[in-house]
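K.L.:
Take a look at these structures.
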Structure P
Amino acid sequence: MIRTQIYLSTEQWEALHAMSFQTHQSMSELIRAALDRKYLRAGPSSFEASVRAAFGIWKDRDDIGDTAAYVRALRKGARLQRLQQLRKKPHA
């Protein structure tokens, strides 16, 4: 590891100090973890951005039918009974 010094505002230091106390991690550990998340890894923020970008992309499609009606039809069918019968059959 390389030792370095940084300047923090009073507000930043207080927030970091409080988080250090709550998590039982050193302030250095918290800073390193924040830097890793922000600059070194495609963490939750990248995943969240991808999910937000994809959210609703099919909302205006009219070629896939009504998904709620499809699910209701599945639930009305005999699928559950067929599965229960399969469970009762002895395995070969």
Structure Q
Amino acid sequence: MSKHTLSVLVEDKPSALTRVTALFSRRGFNIDSLVVVPAETAGLSRVTLVVDADDTPLEQVTKQLDKLINVLSVTEVGRGRAESVPSPA
């Protein structure tokens, strides 16, 4: 396992953070760090999470995150790369 940092752009709604963290909980991931800040665009927030996970399970969770209501984009940062998973139009 290795540390992964995910940046999740969400609509600034009361249930958005709950949905994101519940997905990790259901999959048995422990969140090592969680930071939520207002995004550059009004009405949006950026959730940054650090999790300890293998690549394949994390990839599955990342795809599921992108399908959640209120989630606009998911980007893995760190480890020398950044991979963006665009939301469907």
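A short reminder: the numbers here are calculations on the coordinates, not readings from a lab. All of these numbers come straight from a predicted model, not from anything done at the bench. Cβ atoms are built from the backbone, for glycine too; each structure is taken alone.
K.L.:
Quick check on the output: 3.4 is distance in nm of label points 7 Å out along Cα→Cβ at positions 56 and 72, derived from one of P, Q. Which one produced it?
P.N.:
On the way: P: 2.5; Q: 3.4.
Checking each candidate, the match is Q.
K.L.:
Once distance in nm of label points 7 Å out along Cα→Cβ at positions 24 and 64 is calculated for all of P, Q, which comes out largest? Before the final figure, lay out the partial values.
P.N.:
Numbers: P: 4.6; Q: 1.4.
Comparing P, Q by distance in nm of label points 7 Å out along Cα→Cβ at positions 24 and 64, the maximum is at P.
K.L.:
Right, another one. Have a look at P, Q and say which one yields -17500 for helix-only ellipticity at 222 nm (-39500 (n - 2.57) for each DSSP H run of 4 or more, over all residues; to 500), as calculated. Provide the component values of the computation, followed by the final result.
P.N.:
Working: P: -17500; Q: -8500.
So the calculation was done on P.
K.L.:
Continuing with the same structure: Thinking of P, Q, which structure, once Kirkwood radius over Cα pairs in Å is computed, gives back 13.0? Please list the in-between numbers first.
P.N.:
Working: P: 19.5; Q: 13.0.
Attributed to the structure labelled Q.
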